[in-house]
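**Q** As structure tokens, here come the structures.
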Structure 1
Amino acid sequence: MSCLEIIGVEAGYGKIRVIQGVNIKVDEGKVTLLVGPNGSGKSTLAKAIIGLIPLSKGSIFLNGRKISGMITEKLVKMGLAFVPETRHLFQDMSVRENLLMGGITLPDSKVEEQMEKVYQLFPVLKERSSQIAGTLSGGEQQMLAIARALITNSKVLILDEPCNGIAPGVIDKIFEVIIHLRQKGVAIFLIDQNAEAIEIADYAYAMRMGRIVAEGKPDEVFSVKNIKRLFLS
């Protein structure tokens, strides 16, 4: 079942159209991977899905419901979570306060329960619950950004370059969590170039200059021919 479906989407900034005619499906309990060179439009697509930039054409569906044009807050309430490459943490707030901000749409009775769930995924965050977010390591900040997104018990998770500039040990932990979430039925749209991302992906898309140029099983998409076309031509 496709939890997230992107049909003929075009979007950009002002008159500049960055992505053109993009079609992608993200299924329940699967990791769907998007790769492509820097500047190919991957992050722009993520922002368009979550409602941070408007579509100029096309439609987006979440669990069969059209969400094109909806505001980000409403999409979060509907179960769509987004972890941007830049993390967007509240740097002067504690770990716990960041998590509370992530759960602001939850009923008060659910906040502590959900916080314990994300602490189980990332025990180091519980140890550092009173620490100011801006003083955490880069890897710990990334874990906090993911935990904050998950605190709403989201069913569709978009991760934009979660392993960028992070130590190998933390990368391993992040992929452990991604695999755990997949087993729980979460639909994961992963934007990443990391080799481990390719290994765990169920389906993959390759983007170049704002268009999808290849899709299929990861071993098909990452054939020598496609890699040369994506990154060397």
Structure 2
Amino acid sequence: MKDQLIKLLALQEHDIQLQEMQKEKAQIPSELDSMKKDVQELENILAKEEGNLQELEGWKTEQEDFLKEEEQRIQKRMQYLDGVSNGKEYFDLQKELDNHRKKARDHESEILKLMEAVDDRKKVVDDRKAQIERFRAQIEKKEAESTGRIAELTARIEKLTGDRIGLLEGLDKRLLRRFEFLASRKGIAMAKAEGEMCRGCNMGIPPQKFNSLYNPTEIYECPFCGRILFIEEALREQ
């Protein structure tokens, strides 16, 4: 029976290694997909930021047009003012000029604010573009690494799958079915017994059963989790 347990333990260690490689291989595409989704989200944010920049530039252009119009009005009123001799008309024109000058100053002030806002927004957009480029470079690097790693894992998985056939030789078929049933339900079929405890579920093992594991004559299962129990030192001893 000890020989059977040794074979089962070797099979479990082999299967754990195989499952870890299969899991890693399966995760690689999802990791890449996650990175690509992050870049897509950043690109969506960039599109909004560029839209905000365009709006600011549009408002700035609008204010510049308003300023030009006011400057043209001021120039025309100034030219007309030189030919006015009537005091009331002169006063009215001067008042109108002051109004246009105030509007021009308001437009100038607004343009300066918008210029600062545009510069700030351009910096945000440029930083976002640089961030996206860094992410894209990381994805390209990850894709190249992933291609090699997937090829490596595929070869090792194929080898381990082939090696598993050899590990089944000499195993009792009924015992193997029990092993595979437990593995499918609990992840691992065999649990180490240590300090009168099952390390699969951390529950206590009756002392008599625990002592029997040092020289097993039959398969002993944990009374709580049902896993096949073994004492590692007992199986490692030749």
Structure 3
Amino acid sequence: MKLTVYRKKDWVFLIGSMEKNQMHKHYAIQISIPIEGTLTLIANTEETTFKTAVFIKPNILHRLESKGNNLHIFFNPHSRIGFYINSLIRDKPYYFNDELITNLVRPAKDFINNVIDIASLAECIEKNFEESSSFKKFESNASERILSVLDYIYKNKHRWVQAEECANLIHLSKSRFLHFFNEETGSTFRRSQLWIRICESVMMLKEKGISETAHHYGFYDNAHYGRAFKENLGFTPKAFINSAVLYNISEN
């Protein structure tokens, strides 16, 4: 597995080849798009080969195989885009759809062929969602309370945000807020905080190594950090360090 890795805001994308990776699951919402050839998804004892995109919900045991280059995007389920994708998938573990990704194949190929740089590809990915009519319609109908909470978390992403702060923001008790957050996003408030730490840690990992990165971001030890990293992104910090052929980070 040889991958280009890029972190931007509250999502991470990888581009490259993936051959016979192990069965795994992760907290992130995943979108995988074959750029060259096909991708094969192994999940729920089924094997499906596809040429369009697959959307995979959090915590679904799966494996992807391909020999060509692919684009894999991992979204925080508690981001605006992640919240939107969750609403599309609903109760399905995964589904295939090319409506949202038609405009991503060409810039991904341009990046592979050195026509555009990785920052330009990242911008294309983000704009593809934020400027789509279906995303704008979703945002106009979504709960203003949960969107205001998500915005508050991201604006304060460099620290642990307390549940009480968000509860006060939307005038709920702490217990009612935690129930509301879980009900709206499908996961816990703590998980949203953990994702932020993992995403932020990617900036340091390849340069400083596992031990220093784990300590810097407040994990008990390397094992604790490694488990959290894999739970969120589906591969270990060591695999990331060994496989990333380009490491380019946005500070935004």
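**Q** Given a computed value of 2.30 for Cα Rg over 2.2 N^0.38 Å, for residues 110-213 alone, which structure among 1, 2, 3 does it belong to? Walk me through the numbers before you get to the answer.
**A** Working: 1: 1.12; 2: 2.30; 3: 1.36.
This figure was derived from 2.
**Q** Out of 1, 2, 3, which has the highest value for distance in nm of label points 7 Å out along Cα→Cβ at positions 14 and 134?
**A** With respect to distance in nm of label points 7 Å out along Cα→Cβ at positions 14 and 134, the highest-scoring structure among 1, 2, 3 is 2.
**Q** Of the structures labelled 1, 2, 3, which one yields -10000 when helix-only ellipticity at 222 nm (-39500 (n - 2.57) for each DSSP H run of 4 or more, over all residues; to 500) is computed from its coordinates? Let's see the in-between values first.
**A** On the way: 1: -10000; 2: -28500; 3: -14000.
Derived from 1, not from the others.
**Q** Of structures 1, 2, 3, which gives -1.04 when log10 I(q)/I(0) by the Debye sum over Cα atoms at q = 0.29 Å⁻¹, for residues 150-205 alone is computed from the coordinates?
**A** Corresponding structure: 2.
**Q** Out of 1, 2, 3, which one gives 51, 43, 38 for Cα extents along the principal axes in Å as computed from the coordinates?
**A** 3
**Q** Comparing FRET efficiency 1/(1 + (r/R0)^6) of positions 38 and 94 (r between Cβ atoms, R0 = 41 Å, to 0.05) across structures 1, 2, 3, which is largest?
**A** Going through 1, 2, 3 one by one, FRET efficiency 1/(1 + (r/R0)^6) of positions 38 and 94 (r between Cβ atoms, R0 = 41 Å, to 0.05) peaks for structure 3.
Values quoted throughout were computed directly from the atomic coordinates according to the rules given, and no laboratory measurement underlies them. Keep in mind the model is a prediction, meaning the values are calculated, not measured. Cβ atoms are built from the backbone, for glycine too; each structure is taken alone.
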